[in-house]
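These are the structures in question, set out in turn.
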Structure 1
Amino acid sequence: MGIPSHVKMIEVGARDGLQNEPGTLPTQTKIEFIDRLSGCGLPVIEAGSFVSPKAIPQMADTDAVVAGITKAPGVSYSVIAFNKKGLERAVAAEVSEIAIGTAASETFSQRNTNCSIIESLERTRVVCAGANEHGIRVRGYVSCVLGCPYEGDVDADVVADMADKMYRMGCHEISLGDTIGVGTPGQAKAMISAVAEKVPLEKLGLHFHDTYGQALANIYAGLELGVATIDSSVAGLGGCPYAPGAAGNVASEDVLYMLEGLGVETGIDFDKLVAAGRFITDALGRQPVSKVALALASKGG
């Protein structure tokens, strides 16, 4: 099919990135972080999660964050809402898009969302129906598409079945997550091809972690198949609190550098994205994981 001429990058650093940090940042710092990301030209920014603060305390102030950010024209600010209560908070916050998830692994589903796959799909059905009533778009996440920290290998046909069910329930897009970053390009292509038999390719996104250093290669494999939506996290922030050993998401700076090298349009300002990564890592008191950011810093850039 060939590499797409334009790719939509979805920035998950303010949610998937910060939720795995050991401490919590001040609300105002999160707001400034997202405002900086808004100025980069990103089309979609995950602003937080409407989940129990007991489960993920780093996201306890999502209501205040969403209320405090300066919403840029043309940017969609999404939040995680795994259940009806989360949807109610999303409606109150007047967000235009939410994300909900399931897993291709029964054990991971139990650990991550405290329910079985069947129960998570029922939650998806209820949330999609409720969101539709309020004109809120729903994005579906399928976790552990290339491996599970508890069960090992994951069957591509199971992933395809999960994606198909969520798409039919009303999710406008399905994000395929290599939650523990164990996949390789061949595996990624096989999995994406299996899912694309049931869900239109243009409705698929990739959410790859870089635990084994394969994320960019896996993304390139997806691009070759025609996938044109990529999730990434500025500075390589992230991981997963329910996936032991999982490294952060692939760094947005590294993805953008690769895409620009391929001549792919994104509409994103590279320098501003790098600066946003520096801002948040300075606030966290640590170095970015992004290879591009580190290389630029070594040259004084």
Structure 2
Amino acid sequence: MTTAALHKPVLFEEAIEAMNIQRNSCCVDGTFGRGGHSAAILARLGEEGCLIALDKDEQAIAYGQKHFTREPRLHLHHSSFSRLREVVEEHGVAGRVNGILLDLGVSSPQLDDAGRGFSFQQDGPLDMRMDQSSGMSAARWLATEEESEIARVLWEYGEERFSRRIARAIVEQRGAEPLHTTAQLAQLIFRASPVKERHKHPATRSFQAIRIHINSELGDLREGLAQAVEMLAPGGRLVVISFHSLEDRIVKRFIRDMSRGDQLPKGVPVMEKQLEPGILKPVGKPVRASKQELQQNPRARSAIMRIAEKRA
């Protein structure tokens, strides 16, 4: 399988370089997608290397099983990276993983498939689940949730300033007829929004917020980051690509907190060299897409990659 045959993820070369892959490494791709990153990682691994890949999406796993059938070094798991510890322990490599990559958010194949319900730009069922084998669809959630909770989700996860108006409109609408499609929801949000931004559909923030909530994306991220540090070998790299300010804030604070080490009150008579350093250390500055990549893929404009290394 070659990377040329696959969808090319954002910050592709930068992410693979950041992982610092050695030939006999054991790596984890926490968001397999269509295997773009995984194929590039496998190309750098030797015969003794291994790659554990996870994805919530059954379609992603089915794709991998079909297109990577002759790759014995790849171990695919239908799972969220919030279960990273469990999956890695199953392979007996806990604390010995050399690189972990998390490419967050929704993938282009998911966005482009109207049947998944992630995008308002084409009509489809109001689903939004990354794992369609479990959990509550967006349609079901909007049909049953309290108005105040819908407003909270739109505000906290979408930073939608008209969250209360939109939540009220959703509740009023479902009293007459439940929302079943992305077009219905997008049109409702358009009507409920008193101010329209240029070059931005009023439903953008709400769709994002509902998707984040339905898939427990921020909770999974917190779980996955904590477990990643445990699974890394000394000198191993953690590489995370975010597409939303809330995601990046979590990643930034996590790396900062795990890099601080001992924190003592001011005035305690202890020399700096006596303090235990943090378990992680940041590697370089945050990385953003180049002008060339932005021209080829406008979706890359919000991407930001952060890298950390586990101290030896």
Quiz item: One of 1, 2 was used to calculate distance in nm of label points 7 Å out along Cα→Cβ at positions 21 and 45, giving 1.5; which?
Solution: 1
Practice problem: Compute Cα Rg over 2.2 N^0.38 Å for each of 1, 2 and report the one that scores greatest. | Solution: 2
Quiz item: Where does the value 1.00 come from, among 1, 2, when FRET efficiency 1/(1 + (r/R0)^6) of positions 125 and 189 (r between Cβ atoms, R0 = 35 Å, to 0.05) is the thing being computed?
Solution: 2
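Only the coordinates and a few stated rules stand behind these numbers; no lab work does. Predicted model, so just to flag it, every value in this text is computed and none were measured. Cβ atoms are built from the backbone, for glycine too; each structure is taken alone.
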